[in-house]
1. Any idea which of P, Q comes out highest on relative contact order in percent (Cα under 8 Å, 6 or more apart)?
2. Tell me which structure, out of P, Q, gives -14500 once helix-only ellipticity at 222 nm (-39500 (n - 2.57) for each DSSP H run of 4 or more, over all residues; to 500) is calculated.
3. P, Q: which one has distance in nm of label points 7 Å out along Cα→Cβ at positions 174 and 278, as calculated, at 1.9?
4. Looking just at distance in nm of label points 7 Å out along Cα→Cβ at positions 310 and 342, which of the labels P, Q belongs to the structure with the highest value?
5. Computing percent of Cα pairs over 33 Å apart for each of P, Q, which one ends up highest?
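Throughout, read-outs are computed from the coordinates displayed, never taken from laboratory work. Remember, it's a predicted structure, so these values are computed and weren't measured experimentally. Cβ atoms are built from the backbone, for glycine too; each structure is taken alone.
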Structure P
Amino acid sequence: MLEIHGFCDDRFAGLRSALQDNVTSGAELGACLAVTIDGEPVVDLWGGWSDTEQTVPWERDTITNVWSSTKTVTALAALVLVERGELDVYSPVARYWPEFAANGKQDVQVRHLLSHTSGVSGWDAPFAIEEMYDAEAAAARLAGQAPWWEPGTASGYHALNYGHLVGEVVRRVTGQSLGQFVATEITGPLGADLHIGLPASELGRVSDVVPPPPLGLDYSTIDPSSVMIRTFTGPVADARASWTDAWRTAEIGGANGHGNARALARIQSVIACGGEVDGVRLLSPATIKLIFDQQSDGTDLVLQTPLRFGIGFALPHPTSVPFVPDEKGICFWGGWGGSQVVIDTERRMVVSYVMNKMGAGLLGSDRSAQYVSAAFAAV
């Protein structure tokens, strides 16, 4: 039987058992789990394989593409600027990025970018994945577009362009790219192994993701002018693109963060613990409160499921994400294939899961639901 490595507080024995069972059965290829309480690790587990040939073990420092769990770090970067008084989420984006006012977007506010309600959830076609790798040029394309629906009236998941939108605001405010800002102001001070734009020196630690089963969408039955189709085809996502060095070294703040569960839990423990961890203060309680300012509550125009978004994070919804407790002070988001970050500001707890074998679905997988449920059952 493959061994699960790391440590686990006795309260979370069920979490270790779940990971062991899934690695042993092959439901997982390689994966890691982390839980922090009061900023302290109480679960730090990993196991399985880094490669499909099952020749390279998943190690403590193995990293992989965490897909949209990256968005939780990008959102935190914006909140750090809010904390410093350099960014106002209720101000127009054009205050910081004047070109964004083009084509009727002059009233789109920063909070709309952070809550997926801006009306700009993808690139106008034609647009290829490789065009995302030049973050500034890709952002300029978005600035020139007209919104696909009335901004602020509904959410439409900003699947691949979230980091280009928020990241360009970060760049205009600070003069640093999103990846540079995250490295110097967040992951560096916290000692967290998460990268938006992976240095070439770290490429050898990356585990390739295993693409998920097809979504099963029959595109021929869906209006090609719908927000859903325009988003999913602008550009068309292909998990295999993440196997390339070009993808890994680019800065795609909505989709190509490379790290592990330990790093995500460490980073988001800042929010769980009132803004400060181990003497590193990034936020105040007042800024954290902004996360819970609900921006939308309804059927998402892209994901076609009920969602609630605050500012930068999703808020619990018992229908679409029943494994996230519908309780005060909880926010979350995850990545394509199942990676997950759940932040509980009442329990001062973060639960994080990262894996290489992608599961079906866009709002977590059976495995992420199992792990998150087990973690909350323990407390």
Structure Q
Amino acid sequence: MTLAPAPRSEAAELVREEVRAFLADELGAGSFTAHPDAWLAGVDPAFSRKLGERGWLGMTWPKQYGGHERSAMERYAVTEELLAAGAPVAAHWIADRQSGPNLLRFGTERQKAEILPRIAAGECFFVIGMSEPDSGSDLASIRTRAVRNGDGDWVVNGTKIWTSNAHHSHYAITLVRTSPTDPANRHAGLSQLLVDLSLPGISINPIRILDGGHHFNEVVFTDVVVPGDMLLGDEGNGWHQVTAELAFERSGPERFLTTYPLIAEFARAAAKSRDPAQLATLGRLSARLLALRQMSLRIAAALDRGELPDIAAALVKDVGTTFEADVIEDVRRVVEVAPSLDSPEPLGRALAEAQLHQPGFTLRGGTNEILKGIVARGLGLR
């Protein structure tokens, strides 16, 4: 599993400076406040539209679909700066990161022409319809079914869970079983549907996290009629399509920058205190962060070359989310500030927010146990 180094990109550094200036202006105007985990919990459609107006969504897509035909390195720079600032990007995140690329690869011409320009404009949001109760990361065991009716449409019944921001989204790319399960090949018979979440028969139920916040959901499909032409890709090809989609989901910098706003606050506190334990901790965290960044950059470069680095992406997600949790514990051990959402100290508030979101870090996008299995199989270790 060897990936070529990511090439240095002057264009990426130029757009990075543009994004930094934009974020400084937005912070100065008070349009948002930095928060850990903002890429999942920070929904602000107006902010997403601002990014779309600046050409920072759908950056790598063809211009004919509203994209800007820029490199993956330029997109990475934009993504990294938004995450580091703790900006409220959750509304468009899934659509820009994976749903759009999935549509580009497998969608019909009509699907691409109608939906992709709206995503690039920051006006159309997606949710991931993969996980189910009692299935978790074992996607081959899903039970949501879709069958054709007499009109050629799909009738969908089942439940999806952990559907982040479904209550703010327009569509779900939904993994369904369209053929009976084959015990000899559980991956066969799966398909993906583009489901309009406003269709009758869909109910979206909140799953609140520890602080009462709501971004997770349960989505229930009861005899939902999905038009026949909303099949994504080929019937029965769902497993291959999901595997391609997960490479985009698992490898990005959000898999290790979720707690970066906490690191930034900790760095400011450590620089002020000059406490040896704090400075040593900051050094160790910084070294790990830089290594993770290089791994993620190499995957971005591989995606830019049209490769599918699914094993490397699983590794980055595993190691990255472990790092995010370690940030919280390492900082907590060496500071005297108590974590509290009502703390007068920015560090105390950031630490509390990160702790409340921590349980989901190693679950979303595939549990770390599943990811370790993917890597082991890919390396021929099991």
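1. P
2. Numbers: P: -7500; Q: -14500.
The value was obtained from structure Q.
3. Working: P: 1.9; Q: 5.1.
Label of the originating structure: P.
4. Q
5. Between P, Q, the highest calculated value is found for Q.
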